[in-house]
Each structure stands twice: as structure tokens, then as C-alpha cells.
Structure I
Amino acid sequence: MSSLTERIIIRGVTEDGRKFRPSDWAERITTAVGKVGAGRRIEFHPKVSMITIEGISCVLVDKSLEQDEPLVFVFLMNFAKSNRLQVEDFQQG
């Protein structure tokens, strides 16, 4: 299991401090990297999750995703870069 220091957070805030829109962006991006499972329900990727920090929607990415599924990792990082979102190592505490 990954430690907290082995994760990246993509914050729903742009590099210049504006709140990213649409407000459901984190749900959309985590759904995009999920898959359709039994009963046609979305199964979220086990290494990508949505969290809210201080009222800001964020996506938490396990760094091992870069090794395990590099295309998914690159997709997420390119999304963040093209939308100028804040990306940093996740440290809780």
C-alpha cells in the first residue's frame, strides 16, 4: 500500500489562483479513467480518487500509476497542465 508521500494532488485551482470550472471536473476526470463494471456501473480507478480540501475539489493520484499505467498517468498530468491546475505532492497532516 502506498504511503501518503507517494501521491500527487491535482487541485481544482489554476496557477493564478482561480477556482477551476466546471465544478464537477474532478468527478468527470475520475470517471474518464474508470471503467464500466458489473451492472453497467462505473468502477473508479483504484489509484485515482476525488477528495475535497478546504472546499476545493481535487484529484488524488497514486504515483505508482506512472509505472503501472503510464498512459493514464500522462492523461491526468496533461489535463492538469493544459488547464494550468496546481499539482503537488500530497502530504496530509
Structure II
Amino acid sequence: MATITVSFEVLPGGLADKAATYAAVDAAIAVVAESGLTYRVGPMETTIEGEYDDIMAVIKRAQEAVLAAGATRVFTLIKVDYDPRGSTIAEKLAKYEK
């Protein structure tokens, strides 16, 4: 299968304050960083590239990390660029990062 790109947000629910919310999001980002997949953190979402099943497994672990950080629930928004020829973060950003 070709490399694809997926952007996702994990939105922790049930946390008491902004600091706890950021800590839960940081836990999710740590999961992505530890995955070994290419990724880019943005202000509203994280974009990751790799094989479909590998990315979905990372997203699941990120959700679990948010819950382990104290959230009582997690909402996840996912955008998938599934191009059978492949899709990378670098190609999407190349013209903006010259």
C-alpha cells in the first residue's frame, strides 16, 4: 500500500482546566512522536504519514493516551488523503517552504 497522509485532532473531554487539557494533548502528541512515522504538529491538528493501518493504530493509541491523562472522553476528527499513488507531507508543503 502507498504512503498516505492523515490529519487528526484529539479533543479531550471532561478535564477541569486548560492546563489539564494541554497536558492530555501533549500525551497524544508524544504517542505520535514515539511512533517513528513522519509527522508535523500544527496549531489545530497533527498530520502524519505512513501506511493506513499504522496511522490508525497510532491514532487509537493517542486516544488512549488522552484518556490515561485524565480525560473522561475523547472526540477525534480525522481527515484522510488516500491516494493510491501515495501522498506525503513534504509534497503538500513544498511550495510554501522554499
Structure III
Amino acid sequence: MMRQEKRHKLQLFYEILVAIEDYMNNNNDTAAKPTHIQHISRLSYDKMMNHFEELEKRDMLKYRSNAQGLISITNKGKQFIKQYNELMILIESAGL
């Protein structure tokens, strides 16, 4: 079995936010389900919840524990995705 390369926190944040945004876009929905995000991001439930807390503190997502734990991305979260993509393009074009 191949070992998964350790992912940087920014990469994890990106993967979580993209999973939420994709779910919302593909399902014409206002929020995503935690199990879907967990499956896409390949994180344990505990780690995922810790990242949700941190992303919520940074105003990048909204976690509604009273509404079946639904998660939605904020405008700041969408901006993070855009800037992360731009940074990855810049890094690749510089050959880093």
C-alpha cells in the first residue's frame, strides 16, 4: 500500500472548500453534508471537524450544527479558492 504524502494545511483547507463549493453547485443546494466533504477530502471525522472549526473562525465557511450539520462556503472561502488557484498557477509557471 502506497503511503499518502502529507498534505499542507492550506491544501487541506482548499480541498475542503472546493468539495463544499462543488457540492453546492452540482446539487443546486445552499449547503453540503459533512459525510460528502469527508469522503472527498479523505480526512478522518475528527480532523475534518477541527478544520471546519478553524475555517469557520476565519469566516470561510458556515457550519450549522442545528441543521443536520450542513456546511456552506462564504464569499471569503470562495476568494480563498480563487487566490489558491492563482498561486498554484504562478508556482507551476515558475517551475517551482
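If helix-only ellipticity at 222 nm (-39500 (n - 2.57) for each DSSP H run of 4 or more, over all residues; to 500) comes out at -7500 when worked out from the coordinates, which of I, II, III was used?
Numbers: I: -7500; II: -12500; III: -19500.
The correct label is I.
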ask   = When relative contact order in percent (Cα under 8 Å, 6 or more apart) is calculated, the result is 47; to which of the structures I, II, III does this value belong?
value = II
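Taken together, the values in this text are just the output of simple stated rules run on the coordinates, not laboratory data. Just so it is clear, the structure is predicted and the values come from calculations on it, not from any experiment.
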